[in-house]
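Novice: Presented below are the structures under discussion, each in the form of structure tokens.
A short reminder: the numbers here are calculations on the coordinates, not readings from a lab. Just so it is clear, the structure is predicted and the values come from calculations on it, not from any experiment. Cβ atoms are built from the backbone, for glycine too; each structure is taken alone.
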Structure P
Amino acid sequence: MDAATVVVIGGGQSGLSAGYHLKRHGFADALDNPSGERTFVVLDAAPAAGGAWRDRWESLRMATVNGIFDLPGFPQPPLDPGEPSRTAVPRYFADFERAAGLPILRPVRVTSVRPGPDRGLIVEADRGRWATRAIVNATGTWTNPALPVYPGQDTFTGPQLHTRDYVSAQRLAGLRVAVVGGGISAVQLLEEISREAVTFWYTRREPVFRDGFDPEVAGREIIAKVTADVAAGRPTGSVVSYTDLIWTPYALAAKRRGALERRPMFTAIEPHGVREADGSFTSVDAIVWATGFKAALAHLEPLGLRNADGGIRMTGTQVAGEPRVHLVGFGPSQSTVGANRAGRDAANAIVRHLDRPTAVPAARG
């Protein structure tokens, strides 16, 4: 069994931020295992740098990306707005990893985290086990797509794609496509797919568009709402689910094309289409589920962090009453700027915890 004082699980923006700040606190490379020093390691399931950005759809260009905040101490170079995000962002992340000299092992998929001896934790992975005193979980949401279930879904004869499976509109050219979801990705996909296919837009609630907003003021309000939810242990959605939509250039283009004529959610799926809320039938050839993601935390289930409502109560980045476990890129820190701050805050909190040798995790009822 290998050992590290801290194990960071995930190598996206929040995991890289946590690693950077741990190193600034003097944590050493666990892969070299220097004797007598605090060490850390980053375990990343991806085969190379970039986190979930490696898997974004081909046509998502930097011009339409919803903003990428600089990694700590490493300003972004000038980026070509026409370059696909799936190449530009991973290249930036890889450059950061080299400059920061972080101890990253990949591909390593963590399968479970469980209590270990001496108030420690055991991190089980497909490439071994790690004994540790604390973890920073930065696994994000990309590997855990939210897929609604509707009557007759299994009978549909056409393709059903989630956002994470979508590649390009050309693969849907000439088809009748139902796009489901009320967030930013749904609008981006509607704009793109409607150039090549006939689209029908379905959402549970009437979408609300803003002409614009002060990102500083609105951002603070949104983060405050998400923070209040996680502090109370309430289940949360994505940060985007707390916001309205904005009349971006791509949203205006979709509107001009008639792609933003929203329909209430259908009630059932049939082999060749969907049954509308009013009982009528609409023929569709494909369904695109732009229905978001949930936090990928199945590997933490052995720790029993969730309450009866399915939420996880948090104090900052720390699971309430559990100083060994920090969640970054979760709840209010899902945005790129939030992920940076969360990485720093988790590193600071872990140092405080480790400097209290008698600290014992509080029991949770």
Structure Q
Amino acid sequence: MERRDVLKGLGLSAAAVTTVAATTETAEAQAAEAPQLGPYTEPWNPPDEAFPNRQNIVRVPDDYFIPGRFAGKTAIVTGCARGMGRLAAVRLAREGANVVGVDWLEDEGRAVIDGIAAEGGAATFVAGDISEDAVCAEMVRVAADTYGGLDVALNNAGVMDAIFPGDEIDYATQASLTLNPIHEASDDYWHVVMRVNATGTFYSMRHELRQFLAQGRGGSIVNVASVTGLRGFGGTPSYVASKHAVNGLTKNAAIDYAPFGIRVNSVCMGTTLTPMVERAFALLSQRAQTGFRDTGIGMAKIRSLAELSDQKQRGSTAAEQVAVMLFLLSPESSNLTGANYATDGGFTTY
């Protein structure tokens, strides 16, 4: 029996039958085109002579998505221009969400949103710095006015130092703006990192939560913290403090808003291959060339179990992190709230 005959048998009108059938056929077409996950692992190549059965974990493909998971939902993604935010915005749209992308890198952020639209997705860009309350108010207003409300929010925007992400790095002239222990840390380094990471997350959540409460249909928030929000980490006091603040805000909000069906979680990654992390390593390399020396304790442990087990000792990928973020945003994670998830490849395990 044809699908249309089944739908008619349920008492649907001809127009409704056409709409439902078209939607179903579109979802089926997307599912057929969606990338498939492969094996869990692949053997080392060449093999390890001492342990010939050693395996590399197969990473989630950058273009992987689950068709229809966020159909009819509206999502905010802050820090959408690069790295995890860019990939999250693209994947959310491919999974059916209306996306409001926010970034202070206006040209790059707008290009991401234009790319989503070119694929047939629904997306709108808001330019601005999330440490400005008006920007956070505007992103929620755009979601409500353009798409009829807000369902999920990924508060991803953040910085590791006080150098504007669009600027070239030059440690010799920017030392006061970047990673330093407390006795050498400048006011600019402290205030910019705390303002963007902690205050920006607070402003974002405040407006998102107001919208959720006004709608009365719940919602899900994921805050992007860091493994540095779970433990100490040498030479970067403002980043460590700000990410502890993000994790604290996450737990606080989970308690206050659970009665309203609003779930709030955070993800805490270790080394992840993004432009921000690559720039941080470049700054450290430039610093080393100046003759900088420290005790070495702060960098005594930098690799996770997953990195150490990988043949090339690579960090995690943006796609691996985004896979967890979107799971936590989705209705699949209905029992999960108030947790600071260590998406760190086992870094905090040992």
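Novice: For relative contact order in percent (Cα under 8 Å, 6 or more apart), which of the structures P, Q scores highest?
Specialist: Across P, Q, relative contact order in percent (Cα under 8 Å, 6 or more apart) peaks for P.
Novice: From which structure (P, Q) was P(r) over Cα pairs in 10 Å bins from 0, in percent, for residues 42-153 alone calculated, if the value obtained is 15, 40, 21, 10, 10, 4, 0?
Specialist: Only structure Q yields this read-out.
Novice: One of P, Q was used to calculate FRET efficiency 1/(1 + (r/R0)^6) of positions 74 and 170 (r between Cβ atoms, R0 = 41 Å, to 0.05), giving 0.50; which?
Specialist: Working through the options, I get structure Q.
Novice: Next question. To test your reading of the models, identify which of P, Q gives -7000 for helix-only ellipticity at 222 nm (-39500 (n - 2.57) for each DSSP H run of 4 or more, over all residues; to 500) when calculated.
Specialist: Checking each candidate, the match is P.
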